[in-house]
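Input: structures, listed below.
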Structure I
Amino acid sequence: MTTKQRILDEALTLFAEKGYGNVYVGQIAEAVGIKAPSLYKHYKSKQDIFNAILDEMKSRYDKQADALNMNGSDVNADANIFSSVSEDELVKMGIGLFSYFLHDEYVCRFRKMLTLEQFRDSELSLLYTKQYVDNPLSYQSAMFAMLTVGGVLAKEDADVMALHFYAPIYMLLTLCDRQPEREAEALKILERHIRQFSKIYQP
């Protein structure tokens, strides 16, 4: 791991433990084992570190999506992919993404940080909403709208369909954050949810 990567890793750990607002650049440098001036050779500020963490999150997500044979960022591409997948394949993709968000240490620390900061920092509160509510719902709504036009899904309200699909998944994710021992139970419910969703909205 390079020094730049170690800075991001240690910073995210501190942010998750103490909250973004309670961590200073000097603390990050100390956790890495370098002096603050050395850290500034890599990142010009704490905000710069945070922006790099966001970039790393995007890169990790793209790699995971690719591993599951989906795009994850392009609605048109994913609409084409999901128009031809079987129910079993859809379940596999759903469980794969769920497990990624639940177990990837980087992603978990980021979610923990935003969970802490949503009540203390208005900007991070907005980022929390964007990251875990607005973006997923708008993406899935756009994709479901395309799939209804193509006749893959029934012609129903795409915004409501996105809410029906995503809300239980997010609820199960936060459940497992609080009670990891319920993961097996959550995965069984997740599979049943995806299969029932498919049956309800298939024309």
Structure II
Amino acid sequence: MSSGTLYIISAPSGAGKTSLITKLLEGLDDAEMAVSHTTRAKREGEVDGKHYHFISAEEFLEGIGNGDFLESASVFGNHYGTSKKAVEDITSKGIDVILEIDWQGAQQVRKIMPAASSIFILPPSRAELESRLRGRGTDSDEVIQKRLAQSCADMAHYHEFDYVVINDDFAKAMHQLESVFQANRITLKKQRQRNQSLLDELTSA
């Protein structure tokens, strides 16, 4: 059986990453999101194992000590991380796993799983990025300026990724993103894993 691939997808706030990933998963077979572990309290409507794996701080810190996480971070006093075993269990079934994390998390993952494919999504311009952030209508001007500054700092790390998708036209960006997945599924290595008997038959004397 062909093993699945781990995909890291990162982007600055306002680039449209979540919308693209949601649409990608609707049309792509044998792919799913990685479910992170967290120590924060479960919110109303959240399901353990679907939205997050909810664990105690003690369990999380023990996991870090044991090297159980591909990446981890602390946000507002809560811990978040991605289980290495959980990702490997899924990819061993031939299913691709998408890990939606920032560039710092991506750096952590590459050190442990260098074979992972990474994709960075960019907006078409700073002006459009600011327009999208303002279009949400939920933040003050001060918050928007802070988000914009953080997004610009994040974008400086685009060169660390294997693929760069510029989300100017949603349909075009969607096609490019899906093309990365489809192309990686027909590499020589993957085809040998999946179709070795056919390849032997076709090339036998």
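Observations, loosely collected:
- Calculating distance in nm of label points 7 Å out along Cα→Cβ at positions 35 and 83 for structures I, II picks out I as the one with the greatest value.
- Which entry (I, II) yields the derived value 11, 36, 36, 16, 1 for P(r) over Cα pairs in 10 Å bins from 0, in percent, for residues 19-138 alone: II
- With respect to mean count of other Cβ atoms within 10 Å over residues 131-138, the largest value across structures I, II is given by I.
- Structure from which -14000 was derived, helix-only ellipticity at 222 nm (-39500 (n - 2.57) for each DSSP H run of 4 or more, over all residues; to 500), options I, II: II
- Parent structure of the calculated result 12.2, given that Kirkwood radius over Cα pairs in Å, for residues 107-154 alone is the read-out and I, II the choices: I
- Test item: mean count of other Cβ atoms within 10 Å over residues 43-50 calculated as 8.5, pick one of I, II: II
- Between structures I, II, the calculation of distance in nm of label points 7 Å out along Cα→Cβ at positions 115 and 187 yields its largest number for I.
- With relative contact order in percent (Cα under 8 Å, 6 or more apart) derived as 20, matching label from I, II: I
- Parent structure of the calculated result 3.5, given that distance in nm of label points 7 Å out along Cα→Cβ at positions 27 and 99 is the read-out and I, II the choices: I
Laboratory data are not the source of any read-out in this text; all were calculated from the coordinates shown. Computed from a predicted structure; not experimentally measured. Cβ atoms are built from the backbone, for glycine too; each structure is taken alone.
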